[in-house]
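These are the structures, in C-alpha cells.
Just so it is clear, none of the values below were taken in a lab; they were calculated from the coordinates. Predicted model, so just to flag it, every value in this text is computed and none were measured. Cβ atoms are built from the backbone, for glycine too; each structure is taken alone.
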Structure I
C-alpha cells in the first residue's frame, strides 16, 4: 500500500467541555504502514482527540476521513467495525475473567447443540493461543486477568487490539508498565503491523521511544496544533521545547538538602507468606531522604510497599517507626503512623471517577474538616483544595469538575494532593510519574525535593532508571522478591542498577 496518501484524516477538530476548550482547530493526518506519534503535555488534547476518533466523544466540529471517505462514529463498536481499535492508557480489562474471554468479549465464537447455542470455548482457546503465539506472548489463554501483572495485562490489551484486524490502531501509553525487554517485543509487533500496512497512532511521553519507533510526530499544546515533523528531524530537546513552549535545561531540580542520620523507618527481615513474593527485606529510611526502589517487573517492589502500608500480610520480620516497633495490619494504622501511599494504578486503586476534584482531594482527610456539629467545614475544605490545586499546578476548570474529565497527569496530581493534605511523615510513591509528561514530571520532582527539604521521608518506585538516578539519595534494587543491593553517588549508574536487577535470575 502506498504511503503517499492518508489512511486517516482528522480535519479542523473542535471539542469543548464546561470551562475548557479541549480541541481548537486540530488536524491529524496519518499514512498507512507508518507510526505516527502524538505528543504533548497532559491536558494538551491528545486523549480527547483520540476519543473523538474512537466514538467515545462527539466532536463539536470537524470531519474525520477514513480511506478518503467521511465517517462519523457514534460509539466504539462502530469504530471497531470500521477497522479502528484503541489501547487505552488506563486498562479496562475484566479482572475476574480469563484472558481469552477478555480478548473476545462481545464476539465469542458460538456453537449450536440441538436448539441451544453455547460459547465454543475450545475454538476460543485455539484462536487465542494462535493469536498470542503469533505475537510471541507467553500468556495462558485461561489465566485469570486479575492474577496477572500490569505488564502482562497491557500485553493482552495489545493482543486484543490486533485481533480486530484493524487498519488503524491507537496506542495510548502502551509501554508505561512494560520492561525494556517487553518494550522491544512491543516494537517488534509494531514493525510487523507496519509491514502489513497497519497505521499506528502512538501516544507516549517517553521521547526516546518516539525517536526510535515513530515515522512522523504531531505535537499539540493547549488543545492546538504546534506542528507535524518527520521523526528523523527531531531531537529530545526540540520535542520538549515544542511540547512545553519553553526550554527545559534540567530534567531534575537541584537538591537543596541532604538526609540526616536520624532513621525514621527501619525494616528487618520482612517476608510475605506468599510463595512468589518478597523475602527477608531489610533496609532503613532516614529523615529527609528520598529512597528509590529499582528492579524489573516481578521484583515485588509494589508488594513490599503495600505491605508497609498494611495492604498485604507479612509472615515474618519487624517494622520500626522512629525506633518504635509497630504492627501495621491496615491502611488506617499506617496513616496514623504518618504514612501515605500513592498507588501505581490510579484508575483501579486511586481516583473516584464519578466524584469531583474537591472530593477526590479531601477524601483521605475528612476527619480534619469535621466541625463540632459533625458537619463538614466546607470553607476550610475548599480553601485547602484550592491551595493544593495551585501548589501542584493542576489544570482543572474548578474543584467541582469530575476527576474523570481531567487528563491522566492531572488526575495523578490530584492523588498526590490528596495525600499531601494528610501531612504525612513518610510517603510511599509507586511509579508517581507514570503516564505524565516531562513538564508535569518536573513539577512532581520539585514537590518531592521540597518535601525532603522539609524533613519528609520518601520511598518511591520507578521503572525509569534515569528517574531513580536523578532523584534518589540512595537506590535499593530488588530482584525476584529479594534485596540485591544498594547504590548511590557515582555507583548509581544504569549498568549497576541493571546488574543488581538481574542478580538472582537464572
Structure II
C-alpha cells in the first residue's frame, strides 16, 4: 500500500512516546501526535491552506520542529528553511517556493518575518504547548482550502532546494509516497522497533534529520529524542539522561564526539546504544573503526541525497561493514552507468544512478535539468563510483562542483555572486579545499580591481552579511589572474591543488 505521513503515524501505540525533549516537559504520545496532526490540518484548512499548498517552516531544532514537519505535512506541503539564513536568502527561497504561509516560533526574532511581510505572505506563530512538540498556530486570515483534508499518497509532502552547479538552486519536490517509502527503507535497514529511541542531533531543515531520525522512527512506532542541535559538550549528558538506542549524524559530528569520548568513558560504558549511523558525507575508515571500538557498537555508514528522499545505500547493521564504502543498495535500485547510458559491471567506474519509489519525479519547472538528470528511467546522482564483487558501492568522487562542508552543501556560483558584489572585486571564483575533518572547506580566489585594495577579513565580513555562516569562505586567495581552461572557462575543479591549499 502506498503510504502517507498520517498512515505512518497510525501504527504507533496510542500511549507510547513519539516525541521527547531534553528537558522535563512531558513526552508527546502517538495518540496526542495524531490529535495534533488532525487539529493542525483543520486549522490550516480554515486559513485556506490545504493539500499541495506550501508552508515554509523557520523553527529552531527541537520537538516543535519535528512535530510541525509531521503535522503540517499531514495535510499540506512542508518547506523547512535554515533559521540561520539572512534576509537576502529568505527573500529568494520564499519567493521561489511560492509559499502560502510562513511558520515561525512565537517570540522568535527572524529576518523571515520582515521578508514575509514584504512579500505579503501570512506569518503563523507556533505557540508551544505543555508536552514536548505540542503546539497551536496563531495568525493568518480565514479562507477556504481548495484541497482540504489529509494528504493523498501522490500529493507533494516536502520541498527542499538542492544546491547545483548553476547559480539558481533547484527545487526538489517529494511526494508523500516518496518520503514514506524512504522511511520504510531506513527502518528496515536499521531493524527499528517500537522500543527504539533515536537521539536526533541533526538539523531538521535537512533531508537527513527529517527522514532518518524523525520519519523512520515514527514509521517503526519508536521515539525521537529531539535536541536543540549538535553540541559535543551536551552529547554525553543527553546520552546518559535520555538513554537512546541509536543516533544518526554526519562524520564531523562523530569526530567531535570521539574527541570527548575518553573523558566520558563512564557514560559510554552504561549507554544503551545498539548502533550509530553516519551519512551525508564520507566517513573516514579509521574514524568508523575507532567509533565501533569506543562505543562497542556497530557504525552503519549510509549514502543519501535529497532527490532520493535521503537513503540510497547502506552498510548492513548485521554482517560485514566495509570502512570507506557506502554499502549496498538499501531501498531503491542502484547501478553504475557510463556516459552513453549503458549500465556497467562490478569494478567499472561510472556515474551512480538510482530508481525507485523514494526517488523524486523530477525538479520543478526545470526541463533542462531533468533532461540531464534522467536516462532510461534512471536518475543520475552526479556522483562517481564503482561496485565491488560483493555488491558494496565505493564513491570515487563528485562529478558536480558542489562543495560539501561537513554535510552542508554550498553552491559555488552563489558565493561567486556575493563576492563579486564587493566594489573592490573584479573577479571571484569559489572552490572546495580538501579538509581532514569537514571533507571540504569553502575557499575563494579573487582578482581585485586595478588600484583597489581589500583584505581577506573585509571580504569574509562582507560575505557574512549576505550568506549563512557555513557558506562564507574560510580562505580567500588574491591572484593576478584565475587559471582558465582551453575554452577560457575558469578552472574551479582542482583549483585548491593548483594553489597548494589544504584544510
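Numbers below:
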| item | result |
| --- | --- |
| Per relative contact order in percent (Cα under 8 Å, 6 or more apart), the highest-valued of structures I, II | I |
| At a computed 1.01 (Cα Rg over 2.2 N^0.38 Å), which of I, II | I |
| For 21.3 (Kirkwood radius over Cα pairs in Å, for residues 171-450 alone, calculated) the corresponding structure among I, II | I |
| Comparison of I, II by mean projected area of the Cα convex hull in nm², for residues 195-258 alone - largest value held by | I |
| Which of I, II yields 4.3 [distance in nm of label points 7 Å out along Cα→Cβ at positions 131 and 291, calculated] | I |
